[in-house]
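Pasting the structures in now, so scroll down.
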Structure I
Amino acid sequence: MFSTIVVSSPSMGDGVSNGKGIENGVRLAIEEAHNQHFKPGGQAIRFEPDPVHDQGEPRIVLYCTQRNTRR
């Protein structure tokens, strides 16, 4: 099983350092879950991050989340 995690954070401008920190934190959590062979409901799952520059607009995050839900 495969699951995409949408990571909404600034990737340019004043908030870029915060955005990179958020993205790196999600990547670390995913790596730890994989190393621990995390199996929700007994099924193996592979997580992949999908970094999104939110541009300070909640509608962009909503769109990207809905797009990934339909895959």
Structure II
Amino acid sequence: MKLSFDIPVYNKEVRAAVQQGKSHPDFEDKWADIHIMTERAHTPDEAWAQCERKHPERLGFILGDAVDAL
């Protein structure tokens, strides 16, 4: 049975641009802030992997640990 997991995500490149008073060319400024993404998966690692496919680290996204969703 799949469970729900919450994962905090933000974009370090957007955050750096916003701190300098600029905008990122590809992502909205809101990605400077942490977003809680909910993934349904069998394990926290599976949830994290699903989230990373949608928000890849190679594009500047930083993902926190997957925790059980409330």
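Just a few scattered comments:
- With Rg/Rh (Cα atoms, Kirkwood Rh) derived as 1.05, matching label from I, II: II
- Value 14.4, calculated as mean count of other Cβ atoms within 10 Å over residues 18-25, assigned to which of I, II: I
- Read-out helix-only ellipticity at 222 nm (-39500 (n - 2.57) for each DSSP H run of 4 or more, over all residues; to 500), computed value -15000, structure in I, II: I
Laboratory data are not the source of any read-out in this text; all were calculated from the coordinates shown. Predicted model only: the values in this text are computed from it and were never measured. Cβ atoms are built from the backbone, for glycine too; each structure is taken alone.
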